[in-house]
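Structures given as C-alpha cells follow.
Only the coordinates and a few stated rules stand behind these numbers; no lab work does. The shown structure was predicted, so the numbers you read here are calculated from the model rather than taken from an experiment. Cβ atoms are built from the backbone, for glycine too; each structure is taken alone.
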Structure I
Amino acid sequence: MKRIDAIIRPARLNFVKAALEELGYGGMTVAEVKGHGQQRGITEQWRGREYRVEYLSKVWLLIVVKDSDLEKVVDAIVDNAQTGEIGDGKLFVSDVQDVIRVRTGERGDAAI
C-alpha cells in the first residue's frame, strides 16, 4: 500500500475529488493549510497598495491506495490539479506497512 500526500490549489479540489471518486477512491482526508514553495509567496495589490502574501492557501489531501492503483491515482491527481502555473503543488508518495479499520478490525487492502 502507498500513502499519497498531495498539496494542491483549493480551486482544484472538486476536480481532483471527482476524478478520484471515478477510480473508486472516495475516501480521503482533506485539510486547509498555508505554505509556500520556492516562489516564497506572491505580491498582490489592494486599494492601490502592494502587499506581500508570504503563505498561500492550499489544500492537503491524504489518500492510501493499493500498490496496483498508485499510477492511476497519481495521474488523476496531477491531471486534475495542474494549471501550468507556479504554485500548482506537490505530491509525496510513501510506503504504508499496514492499515486497520477500527470498526471491523479488517487489515491491509480490505481496510482501504
Structure II
Amino acid sequence: MISAAFIFEPGTYDARFLALDAKIEAAAVATPGYLGRETWQSEDGQRFNATYYWADMAALQAFSTNADHQEAKRDYKLWYKGFHIVISEVLRAYGDGALDHITTHQP
C-alpha cells in the first residue's frame, strides 16, 4: 500500500480551480487501486493535508498522468501558497479495532 500526502497552504480558489479539483477527485476515485483519502488541517487552519491511499505504486503512477491533474500541477501557483508531497509505503497499520481506517483493509 502506498500513501501520498499532499500538504499545502491554500491561496485563492476560483471557478477554474473548483472545476479542476472536482475532476481530479473523480479521476482519483475512478483509478483502479485507489483506496481512499483522509484530510487534516493544522490547528491554526493555515496548512492542510490530503492523504491519498493506493494499492500500489502503479496505481498512484496511473493517477499521476491524468490530464486534469497535470494541468493543476502546472498552474498550482494560482491557487496555493506552497505545497509539499510525501510518498510513503505503508508497511504496517494497527490499532485496537475501535476506529475504522483505510489502512485497516490492507492484505
Say we calculate distance in nm of label points 7 Å out along Cα→Cβ at positions 15 and 63 for every structure; which of I, II gives the highest result? II
Can you rank I, II by mean count of other Cβ atoms within 10 Å over residues 7-14 and just name the one with the largest value? I
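Looking just at distance in nm of label points 7 Å out along Cα→Cβ at positions 31 and 87, which of the labels I, II belongs to the structure with the highest value? Before the final figure, lay out the partial values.
Numbers: I: 2.2; II: 1.0.
When distance in nm of label points 7 Å out along Cα→Cβ at positions 31 and 87 is calculated for I, II, structure I comes out on top.
Ranked by mean projected area of the Cα convex hull in nm², which of I, II sits at the highest value?
That would be structure I.
Consider the structures I, II: one of them gives -6000 for helix-only ellipticity at 222 nm (-39500 (n - 2.57) for each DSSP H run of 4 or more, over all residues; to 500) as calculated from the coordinates. Say which.
Working: I: -6000; II: -9000.
Source structure: I.
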